[in-house]
1. Among the shown structures 1, 2, 3, from which was the value 3.9 of mean projected area of the Cα convex hull in nm², for residues 151-214 alone calculated?
2. Which structure, out of 1, 2, 3, was helix-only ellipticity at 222 nm (-39500 (n - 2.57) for each DSSP H run of 4 or more, over all residues; to 500) derived from, given a value of -27500?
3. 57, 42, 30 is what came out when Cα extents along the principal axes in Å was calculated for one structure; which of 1, 2, 3 is it?
Structure 1
């Protein structure tokens, strides 16, 4: 149970700080500093949580990561499902906090629709969005599997490497899809955006569920092949 609680907390922090920063600074093409600030917010959230809850749950805070870990024999099916449910709950808690902070504070004109992902940067193309999310998740999860491998020997630097990699993929992907690489991070903001009158994120939500899961599964298969003696 402690692992699941840790995943709730970790995913909550990721959504609160990452999506919250996107809401504050914006992520349009004219705001390059907004790109970097949002990318750093997501990456630094992972760094912080890796050293906070990493020794409790492994700090997956992402259903795609949990899927890859499961496929590589790092957890049982029941545990993976528990992690995924906890991560989605955590994402909703984080989005509720964003709602409480911004909406009850009287802020009506918010950029980013609760930080929800979208396809505007790829001209609404679901295919392009899928490719972006598959590729970025593949890169991110391959890094995680490599860093956490018993053969890696990165020691206490693992959390920093993973956080910087998340920043790295966000810098490229924000202008295209908003960068999900994490279904839980996408689900809750899309639901809240829809409740607030913006239905576009919920309509394309499947891209940000399927893409990261496919990318993570590919990473798990490829990494196992490469690491195999």
Structure 2
């Protein structure tokens, strides 16, 4: 539990640092542009949210303040989950009402709810004053943690060819791995929701996501290195 809390706290801090260093929100996960292209004070809002997340992430690391800090972080992630909702109108207006489009938007909501889930679990695991709310928080955490991978899995299986474009070109049988990943998401989410082998499923889900992040970071590093080499050769 403590390892998970540290991961959650440090990731929340890192998210806040990115918002402040960029002076804007990360469009693929924090799509504030869905509320309008010219929202006044976006940079100031990014600084405020970034500072909020940094403070919340630091406070999560201490047991005495973990419950309140987790609630503060969850509030921000929940707001960004709600920010995805206008895209049900805008995206379907442009791309038509299709199942793949709807699942894609739900995936954006699920990605933020997946970050709300640990906050609910931290709340349930700490000494909350009301046992009823502790039980409700545990149930909410389980469902958010389980339903999100199910949505991801459906997205992979419904939009196979679209997701196959994100598979590195040096990985053979890209479509096959998209399908396997989608099935893995579905199995992990179903296990967590049902409570059958839920701990094992959660650990395997974390392992898969960490491997994905490692691959993305390696690709990003190789791209930046290659780009710097080309820039130096042209100067």
Structure 3
């Protein structure tokens, strides 16, 4: 176990009783295992100062195991200052990256969606909308790859789908319009269509439900 993780684990075990009923430090919060993702009702108790501390943790490469939790928590906080850093996180990297690193980059799209949901963040919304276009990814020319997506087309399609998840979770009406425009099966090419009609309709229904009832209510209902 990395020294960072070991120290955090020992700190958590020794402090569990002390923090009962209180908001634990955000560094400890993101170290936990969340089988269904970071709980929104807990993450939204943290503030902008906590987001800044998490951005510091995101620079560390020896704690890649918790980057996904860090990004989800930043998204739930909704810190607009973090937007460009999260986008840069998606782009940074060279050569083949690990599955854990790819999972974290995938969660960065969720983070941007949560930001849009929390504050209507226009930069995050614009990035996600543009990310639905295959030509956008070709122009971005990312320098990293993951082993189980061996070619550029499958790689870019997966990123398009992650952007669609982020837009779904945003609950934003412009997100629904963009998904209808870019993800219609008629826009795709056989096996390379970014979404089936059923998948698109599911995402549009979820987007509308989140917009109507709020992300927190939607997430709590989903995990019940």
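1. Working through the options, I get structure 3.
2. Source structure: 2.
3. Computed on structure 3.
Laboratory data are not the source of any read-out in this text; all were calculated from the coordinates shown. These numbers come from a predicted model, not from an experiment.
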